[in-house]
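Some structures to go through are shown next.
Read-outs throughout are calculated quantities, based only on the coordinates presented, and are distinct from any laboratory measurement. The structure presented is a predicted model; accordingly, all values stated were derived computationally and were not measured. Cβ atoms are built from the backbone, for glycine too; each structure is taken alone.
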Structure 1
Amino acid sequence: MQLNITGQSLLLEGRKYSREEIIRLSANIPQGASPFLQDLYHFLADWFSDSPFTTVHTSGSTGTPKVLTVRKEQMMQSARITCEFLNLRAGDTALLCMPLQYIAGKMMVVRALVAGLNLILRTPSGHPLADVTVPLRFAAMVPLQVFNTLQVSQEKERLCCMEILIIGGGAIDATLENGVRSLPGKVYSTYGMTETLSHIALRRLNGLSASSHYQPFPSVELSLSPENTLIIKAPLVCDEALITNDVAQLYPDHSFVILGRKDNIINSGAIKIQAEMVEEKLKSFISVPFAITSVPDIKLGQAVVLLLEEERDLVKMRNQINEVLPRYQQPKRILSVSHLPLTGNGKIDRAECRLLAERLLEPV
């Protein structure tokens, strides 16, 4: 592992670039370079600058996006931990198909710099394996990319040839989990956030080691706050303990499950309802994009609302909802919308969903 920035080089599409070459290229980006390649050059220019710090953007899935200043040393430690755990070695092909504005994309580049991985670039899209002919050992994708890949036989075949896949950036539903279960390579769901510089725990989704629990890396210590939200102590990547908004359950073997986010708890009639848990139950029969949110209610405090990207037979849907949800969790209103609000990296924008529901229910 190369943890000294001045000694790092980048193996890109099979060609090795020294630090000096990268700096020159970043200062004079080749004409005709794609926007994604330009983003890579800009990140590398910042990475090889004299500053020990760089900036990363949060997704804003639960509020206003933030810009965080982080130490490059900590990003390299995060990369080292992941590469050692997954046994990634110099020369291994690794697919970069995530936006470089966010931590997931940046960390793929840092892993390549630290471990000497051969980085294969594809502009972020819903079908990252559409034209990849190079055999890949490792890739990181969001759930939608994996789902789309499984729907196209040629792309699925390429995925089957991959040894290691990590999936992050969003919830993995039962359909996707079933879809990756038969893949021959190792497939993991990741748990982490921008503040932890990518993941601090992994959950195996297939094979004999498949589990419903996340297992933290050995250097990570977990506990729960009085509100049952996860507290993370990860001294190699975070200077201070991080109190998350993720409601969790810890187990004696140090593994954990995430039940949902504290800010997604709806207090309706003095009963606390976790929006993600309701959504998980509704996924059994709702195939279009949807979200559970809430609006202020004089009687209940907050009323549960279902936002749906499609006009549906409400009588039929009500009957289906009655079968899977107890009365106190059932949406008081079902609202059809043209598009669910999303953040820049494709997650449901929870804050905007609440505002949208309120606007749609305002008296005319």
Structure 2
Amino acid sequence: MDRETIYEDQTVSIGSLMLESGNELHDVELAYERVGPRGAPMILVCHALTGNQYTVGHEEAGWWKGLIGKGASIDTSDFQVITFNVLGGCNGSTGPQSINPVTQKRYQADFPFVSVRDMVHSQKKALEELGIHHLHAVIGGSLGGMQVLEWGLLYPDWMDHLIPLAVTPTLNAYGIAYNAISRFAITNDPNWRNGYYSSDQAPTSGLATARMIGMVSYRTDEMFQKKFGRGVKGASVSHKEPQYDVESYLHYQGNKLVSRFDANSYLYLLKAMDNHDIGIERGNLTLVNKRFKANILAIGFKGDLIYPPDELEKLFQQGSSSQFYLVDTKFGHDGFLVEFDKWGPLIKEQLTMINKIEGVK
């Protein structure tokens, strides 16, 4: 008999949360999406910088459609999938846009800095509030991959499997450099007003520029050349009007993000990425590697400028219960969002293997 399939799009309260910085947040809430058969093994998906909790989606397709769903590599006929909007985000979880219970005003720039470890601690508290005390797997790419690594180190007994994608043990100078330019674009927008801007006069120009900068770093030069080349939209009549196809694409992506994302959240999440280092208070990578207990499938993507795949491979090359796979792709960092036929079967195989192991016990 088929098990009942549930879908939840809700918010869970976790009370107060002490941050790594020493600041304490009160009345913290995390928004989440949860879908799958009741009682099925639980998979936690951690989203990237501008992602949200809608991994699967309900009325509209989620951002990992093709990888997750009925009959997909992560099959929601066999697994429950849950995703939280990260702490500091702007899709329902406590962040800069939230009301500070002390002042009864929006936090905005008064919101404290949060770390990737803070995000993971908040997610664990949220899971416990929902009655979940064990995870079949934790998976995510980019900022989501950072959360996956921290999950495996902070709570090594909580999951059977870790699947970090398109991530490295720490963000390198190249990644920080791109983030610095993005920050400069937002904080120098006249409407930013030191983070205390109104909703009708937000730093949209700065945020759009930051997104355009990010889009350049997410793809390879080969992909840009293949997709756009020197395609021309028409004769340019001003410096502001896009003339080439690639310009039009970047303008579109920048304006698209402005309609759904908060500039302060963008800044806070960039800072969390910059500051993340799995070796802090843990030692070198050899010592860090020994802390993992879960089975690990690490996946890197050829041409990833932000998270060079060889750094992820180096982290897990000594692990007896870990494996690394390099995806041959022209998409670079964005490879974890496309071409699921190339690497989705690896995830499906690993999850099935764990099921078989559990069945023998």
Handout entry: When distance in nm of label points 7 Å out along Cα→Cβ at positions 178 and 306 is computed for each of 1, 2, the largest belongs to
Key = 1
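Rank structures 1, 2 by relative contact order in percent (Cα under 8 Å, 6 or more apart) and report only the one at the top, that is, the highest. Could the numbers behind the result be given before it?
On the way: 1: 11; 2: 17.
Max of relative contact order in percent (Cα under 8 Å, 6 or more apart): 2.
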Completion exercise
semi-axes √(5λ) of the Cα gyration tensor in Å, calculated, reads 37, 22, 21; among 1, 2 the input was structure 1
Problem - Parent structure of the calculated result -11000, given that helix-only ellipticity at 222 nm (-39500 (n - 2.57) for each DSSP H run of 4 or more, over all residues; to 500) is the read-out and 1, 2 the choices - result: 2
Handout entry: For mean count of other Cβ atoms within 10 Å over residues 26-33 computed as 10.4, the structure of 1, 2 it came from
Key = 1
